[in-house]
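Pasting the structures in now, so scroll down.
Computed from the coordinates by the stated procedures, all read-outs in this text should not be read as laboratory data. Just so we're clear, the structure is a prediction, and the values are computed from it rather than from any experiment. Cβ atoms are built from the backbone, for glycine too; each structure is taken alone.
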Structure 1
Amino acid sequence: MKFTPLLLATPFFLSFSCNRTGLPNTQLGNWVQAAAIGNAPRSSAACFVIGNTAYVGLGYNESLTQPGRLKDFWAFTVETGWTQIEDFPGEARSSAAAFSIGNLGYVGVGWNGFNIYQDFYSYDPAAHQWARKADFHDPRYDAVGFGLQGKGYIGTGYNAYSRNDFYAYDPAADSWTLAPGTSGNFSKRRGAVALVYKDKAYVVAGSNNGVMVRDMWAFDPSQAAPWHPLANITNTDPGTWDDDYTDIQRELATAFVNGDRAFLTTGSNGTMQTSTWSYDFASDRWSRRTAYPRSPRTGAVSFTIEGMSFVGSGFSGSNTTFDDFDRFLPDVPFNANDY
């Protein structure tokens, strides 16, 4: 069903200048209230970015008639806020995987609490139209998706057990093929996050058999050995540089890239997390930033457009979903009055 765009509140952001000399990392990074997504609060939504527009949709809402899943989709720009677009054409679901290639977004897999899906769709914002594409290899949910070097990838996730395989989508052929194999010590996982930076993808976090995984990997499909292990996200090195790595491990977190760094926040490692970590791609090192100031949650989404990063939605673990969003300013001191 096609919707006439519905304009919601345009977000308002504050700018700051300051001297950061000597500022503790735990006070660096400000959270500023942004416009809430339209319609129902949700967790485990799908998200992709095309140009300067982010698209967020699907997800779980506890107040709906069982199985409590959504199929609406929303577009967000810094200038106009949230606008409702065409509904997702497949079954309502949560925990789907999404990515973009060029001017198209792609969404597939996921579940509704009972059924696990493998169907897959593209969205063309210029035509305001969804199209059914070739099914993914198998049904799964809590997988990660990313677009890289002209192809799309979906991997990891859960169906009967956690996975560590990846499949590549060729948009020209509308077909899936098994991607170059992960290393033997790439942990199976569900509820991980994936990041793309300078023609490489990065996969980190997640859990397997109820245990938080600790390995992190970079993926470059142009290389003969495409998967490269990075430093663990726990204190496993005999040196002191990772002694503070006590709560990076988690599942159902959200992560985004801003500039030359990635940021990981929210999620759970048995305890709901608000700690926020910054990852430096050049040094392969993590450092703490200002904690997420709102209610702890899992299943949030995040995106960066026009150099601005946003985090929102999610599930509290006490049968409450959220529609709030905040902008994260990584190089600005925290101000409690801004959210």
Structure 2
Amino acid sequence: MIPAKNRHVVAGGLLALLVVLAVASLFIGRFRIGFTTAITTFFSGANPLLTAVILRIRLPRILAALCIGANLGVSGAAFQGMFRNPLVDSRILGVSSGAAFGASLALFFARGPLGVEGMAFLFAIAAMGLVLFVGERFGASILVLVVAGVLVSAFFNALLGLVKYVADPLNTLPAITYWLLGSLNGARFAVLWPLFGISAVGLTFFLLIRWRVNLLTLDTAEGATLGLAVKRFRLVVIGVGTLLVAASVAVSGIIGWVGLIVPHAARALVGPDHARLIPASLVLGAATLLVLDDISRTALTSEIPLGILAGLIGVPVFLFLFMRVLRAHGGGWR
């Protein structure tokens, strides 16, 4: 962990790095654009093709990557703190499974991009609603919420399997499979405004209450002595975090590992205090997904799905983190 006196320098460095990555991503792609040419074209409008590539294709994709990466990083950090388990992420509540079923249903009935996004978001919220309903009925303890999330996820995965089983194997099934692998290929301003709005509200919420997230590790009695209704606050955090994940998955499909790995990297830089961890996870999450998207659209002649790329990178990183935990506990948990 970085010493406290150097954390402001690290924070400034991370923000500067994020800005540099975002600007550089405008010029990265199969259609190569030089920096000078891009600036000249942007201000003169002399080349409509370059202007369209930058403003209508790459810019919305970059903004989507920044929002989705930040959403997954922040929600992952909040959920790891709330569940007191560094090996969980937003998928533990069944949100991704609900979104996957909603998107597959829209693709099965041949809906357009807005229909796919809307159905994915709707069923992601439905999955969250089921988890919160069960949690509210049975005390909203961490164990109850985890079990409810596992059950809801299994239920929507079964429904997803049913849709894939009856889908047309020549047209619909490949479309469903490709969506589930995750991609920002369809990111356009026309379908991104809901993501921008929900991200702005949700991320602002977490930045404002980041000091209180530390209290979610307390039980109800301890929280009450500090003037905090732990159960109610826990449900609010779950609700807002789920909205961030649902809006992200609805646009990009399933992108695993970001919400799991990014909080660990942020924790290594700034420590476990959520007052610093959540902003660091926001910046690192945005930067991570932006870099992954740059790699996905330039590494091969065809675009690599983000879900595959995140898994190829995330699994070795997760194994490294897991081995560090084992070494810290003397080779195992006692």
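Computing helix-only ellipticity at 222 nm (-39500 (n - 2.57) for each DSSP H run of 4 or more, over all residues; to 500) across structures 1, 2 gives -24500 for structure 2. When relative contact order in percent (Cα under 8 Å, 6 or more apart) is calculated for each of structures 1, 2, structure 2 comes out greatest. For structures 1, 2, which has the highest computed value of FRET efficiency 1/(1 + (r/R0)^6) of positions 33 and 185 (r between Cβ atoms, R0 = 25 Å, to 0.05)? When FRET efficiency 1/(1 + (r/R0)^6) of positions 33 and 185 (r between Cβ atoms, R0 = 25 Å, to 0.05) is calculated for 1, 2, structure 2 comes out on top. Given a computed value of 22 for percent of Cα pairs over 28 Å apart, for residues 97-248 alone, which structure among 1, 2 does it belong to? Answer by label: 1.
Looking at structures 1, 2, which one was FRET efficiency 1/(1 + (r/R0)^6) of positions 241 and 257 (r between Cβ atoms, R0 = 25 Å, to 0.05) calculated from, given that it came out as 0.90? Traced to structure 2.
Here distance in nm of label points 7 Å out along Cα→Cβ at positions 129 and 233 was derived from just one of the structures 1, 2, and that gives 4.0; the source is 1. In this comparison of 1, 2, the computed figure 28, 25, 19 for semi-axes √(5λ) of the Cα gyration tensor in Å is attributed to 1.
Which structure, out of 1, 2, was mean count of other Cβ atoms within 10 Å over residues 25-32 calculated from, if the result is 19.1? The structure behind it is 1.
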